[in-house]
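Asks: In the part that follows, the structures are each spelled out as C-alpha cells.
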Structure I
Amino acid sequence: MSKAFTREDDDGPDIPEMIAPASPLAPGAKNYITPEGAQKLRDELQRLVEVMRPGLVEARADPDAKRQLARLDQRITQLEESLQSAEIVRPPGGRADVVRFGACVTVRESNGSETSYRIVGVDEIDTDENRVSWMSPIAKALLNRKRGERIRFKFPSGEETLEIIEISYE
C-alpha cells in the first residue's frame, strides 16, 4: 500500500521482529564464563533494566523510542539467556603451569615480539583486549599446554612458532 493511503495518526512504523543471533556454541556445549565476565553481564543487565528501560517505556509513543526499546529488550533477553546457561569457571589454585580456561597466556613469536591472550567465554570476547573465546583456534592451540612449550600456529598471515613464556590467572 502506498504511504499516501495511510493515516497520520497511525501508531508509527511497525517494528520488525528481531531475531536473536545464533549462539556460537554448539548444541549441548557448555557456556563457560569467568567470574569477572559473569559479573560484567549481571552489571550490564541491571543497568539496562533499572536505568535504560524505564526511560524508553515512558517515551514509547515515539517511533524511535519504540525501536530502541525493542532492541534493548532483545539485549536484555540475550543477557538473561547467557547468564542462565553460564557455567562459571573459577581459576585453578596453585601454580599456573598449565593453560586452562581463564588463563592469561603470554607467548613469544620467533621474531621476539610478545602477545598476551586471555582465554574467556564466548560472551566475554574483546579483540581490542586480546580476550579470545576458549573455542577460538588460538585458544585451542594453547589450552593444556605448559610454560616453556613451543607450538606451531597458523595465523592468517602465515604459520608461526609460539613459545609460552607466562601463564597467570586473575
Structure II
Amino acid sequence: MKYTVTVGKHTIPVEVKGDTVQLDGHPVRAVLAGFPRTPLRQLVVNGRARTFAMIRSADGWLVQASGRAWSVEVLDERTSALRELTGRGRGHAAGGLIRAPMPGLVVRVEVEVGQKLEAGAGVVVLEAMKMENEITTPGPGIVRAVHVGPGAAVEKGAALVELGEIEP
C-alpha cells in the first residue's frame, strides 16, 4: 500500500509491503505496534525501538514524543489521487481558529494580538499526559485574538488563538 505522509512542511512517499517499508525510496524494516486502550505506539525501525503517542486530530494525527508534538497527515494513494483530481491540496487558508487537539493545561502562550506568523509557528504550549505539546499554526496569519492564558484548563476543541489573513 502506498501513502503520502506529511509532517509540517515535509512530505514523504511511503510504501508498505509486509514488514518492509520504502521511505522516500529507501527500504527499511519497520513494525508498528499499539498498546491496548492507550494512544501509545511502538515503532521498531531496523531493530531500533521508539515509543510515542498518536492522537487523532482534525487534520490527521498529533504525534508526541520526548516532550515535542507534530501534526502528521497520512493519505493513502486513493485519497491523494482524489485530491489531485478535485484540485484540493493540503494547504490551509490563511486565518481561522486554532483549537486544542486534546484536553490539557495551558503552560505558555507564545503569541500576542497583532503578531504576524508563518505556517508552523508555535502559538500555545499545552501540557497533556504529563508532556508539553507545542500547538502550531496550520498556515500563515496575523493573531486577531488569544482566547486562553497560562494556567487555563482546556477541553479538546477549545478555541486557543484566532488568526486573520495577512494583508499585503
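Coordinate-derived values only; no laboratory data. Note that the coordinates shown come from a computational prediction; the quantities given were computed from them, not determined experimentally. Cβ atoms are built from the backbone, for glycine too; each structure is taken alone.
Asks: Work out distance in nm of label points 7 Å out along Cα→Cβ at positions 78 and 142 for each of structures I, II, then name the structure with the largest result.
Replies: Once distance in nm of label points 7 Å out along Cα→Cβ at positions 78 and 142 is tallied for I, II, the winner is II.
Asks: For which of I, II does P(r) over Cα pairs in 10 Å bins from 0, in percent, calculated from the coordinates, equal 9, 28, 25, 17, 12, 6, 3, 0?
Replies: Going through each structure in turn, the value belongs to I.
Asks: So, one more: Going by relative contact order in percent (Cα under 8 Å, 6 or more apart), which of structures I, II comes out largest?
Replies: Once relative contact order in percent (Cα under 8 Å, 6 or more apart) is worked out for each structure, I has the highest.
Asks: Among the shown structures I, II, from which was the value 2.8 of distance in nm of label points 7 Å out along Cα→Cβ at positions 54 and 158 calculated?
Replies: Checking each candidate, the match is II.
Asks: For structures I, II, which has the highest computed value of distance in nm of label points 7 Å out along Cα→Cβ at positions 30 and 134?
Replies: Going through I, II one by one, distance in nm of label points 7 Å out along Cα→Cβ at positions 30 and 134 peaks for structure II.
Asks: One of I, II was used to compute helix-only ellipticity at 222 nm (-39500 (n - 2.57) for each DSSP H run of 4 or more, over all residues; to 500), and the answer was -1500. Which one was it?
Replies: Answer for the origin of the read-out: II.
Asks: Among the shown structures I, II, from which was the value 20, 32, 19, 15, 11, 3 of P(r) over Cα pairs in 10 Å bins from 0, in percent, for residues 46-101 alone calculated?
Replies: Label of the source structure: I.
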